[in-house]
Structure I
Amino acid sequence: MAPVADDAFTGVEHELGITTACRLTGRSRATHYRRLRPTPERKPRKPQVQASSLSVQERAAVLELMNREEYAELPPAQIWARELDAGRCHCSVSTMYRILRGKGQSGERRRQATHPAKAVPELAATAPSQVFTWDITKAAGPARGIWYHAYVIIDIYSRCIVGHTVEKAESAQQAEELIREAITTASCPRPCTPTAAPR
């Protein structure tokens with residue numbers, strides 16, 4: 001409030017009373033009383049410590065317990081249960097988790113298997129008749145529901161078809177005979193020049 005209004009309020013307060021003086025000067029009564037009893041400055045509160053909280057030494061002992069060889073790969077719930085079965089209760093399960101989290105150990109505790117990167121298998125040939133590949137393709141027959149099975153054997157270097165047959169059904173024996181024949185008698189009728197870079 002401006003000093004002039006303060007002076008006017010002070011001049012009429014004792015004569016007319018606080019309510020009338022506030023109304024005449026446009027002063028809020030709440031503001032007037034608040035200024036008479038200012039709110040004390042709040043001091044920062046000290047962090048509350050639970051009476052049941054563990055000391056630094058106790059927390060270190062629980063962490064050491066959980067990192068023992070027999071417990072190193074177990075989750076806190078199982079450690080807590082085993083210790084309780086043995087008649088020992090150090091703290092709650094949630095406290096165990098908090099201790100591990102505080103030390104950055106709250107992830108998977110079991111040892112993880114590591115596998116070396118495996119090379120993708122690849123067929124490669126530097127000359128004809130080194131590597132053959134084969135496939136069976138279904139081909140529609142003359143009527144609905146009738147299918148033929150086309151067996152094809154290819155030289156992966158030259159892309160030549162070195163063996164083929166069409167059968168009414170898939171047969172392991174027929175495939176074996178075709179592959180044996182292709183291996184023993186395969187020859188490419190055209191020059192074996194790769195049509196694409198060998199894989």
Structure II
Amino acid sequence: MEEIIESKRTSWPVMESFYTIQGEGHYSGRAAYFIRTGGCDVGCVWCDVKESWEAGDHPDTSLETLLKGVNDTATDFVVITGGEPAMYPIETLVSALQEQGIEVAIETSGCYPLDAKVDWYCFSPKKFKAPVEEAYEKANELKVVIFNKHDFKWAEEHAAKANADCLLYLQPEWSKEAQMLPLIIDYVKENPKWKISLQTHKYMNIP
């Protein structure tokens with residue numbers, strides 16, 4: 001019975017929610033409403049939202065409140081991110097948004113199975129916790145953060161496991177962008193199956 005109740009969850013720990021422009025990956029430049037859940041046990045050393053890690057630091061926000069925030073904007077696209085949003089059952093949230101004609105994307109490390117059928121699955125694997133196999137099957141987009149030159153080999157290992165339709169992106173870690181971006185440019189020119197993802201929202205000084 002507890003499992004059924006959990007699957008129908010109607011509130012989640014949310015660090016923040018806001019309307020902005022998607023800055024990374026395939027949908028870079030598209031207006032998007034972000035819902036950032038609290039809670040993450042992956043522990044990336046270069047994470048730029050470490051304040052999201054402790055779920056208990058962020059109050060539960062109801063489905064009704066989240067939908068109101070979305071509907072107060074003109075958006076047709078919601079990105080559920082974290083933290084690690086797949087730690088929680090989110091099917092009720094995703095379904096409620098899709099019933100209103102809103103596309104839903106998730107940004108996840110792929111470390112947990114996902115209970116919802118999102119419209120776009122952005123998979124960004126991390127070295128600190130292994131992904132589940134379904135992440136490779138579901139991924140529409142594989143986005144690998146490049147922190148050092150050894151990460152190119154690591155990126156290829158994940159790309160080899162991804163489904164045939166998955167789009168491949170290499171993204172420089174922000175604090176190492178000056179060093180890594182020239183290497184990424186050369187790598188993509190030599191391996192054109194990859195594209196470059198930049199954190200354009202940081203250039204634009206928006207959330």
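FYI, it's all coordinate maths here, none of it is from the lab. On a predicted model such as this, the values are computed, not experimentally measured, just so you know. Cβ atoms are built from the backbone, for glycine too; each structure is taken alone.
A compact table of results
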item	result
Comparison of I, II - label where relative contact order in percent (Cα under 8 Å, 6 or more apart) is highest	II
Top of I, II by mean count of other Cβ atoms within 10 Å over residues 22-29, largest first	II
log10 I(q)/I(0) by the Debye sum over Cα atoms at q = 0.11, 0.19, 0.25 Å⁻¹, for residues 78-157 alone derived as -0.30, -0.78, -1.21 - corresponding label from I, II	II
Structures I, II, by mean count of other Cβ atoms within 10 Å over residues 110-117: label with the highest value	II
Comparison of I, II - label where distance in nm of label points 7 Å out along Cα→Cβ at positions 30 and 174 is highest	I
With helix-only ellipticity at 222 nm (-39500 (n - 2.57) for each DSSP H run of 4 or more, over all residues; to 500) derived as -11500, matching label from I, II	I
Test item: Rg and Dmax of the Cα atoms in Å calculated as 16.7, 54, pick one of I, II	II
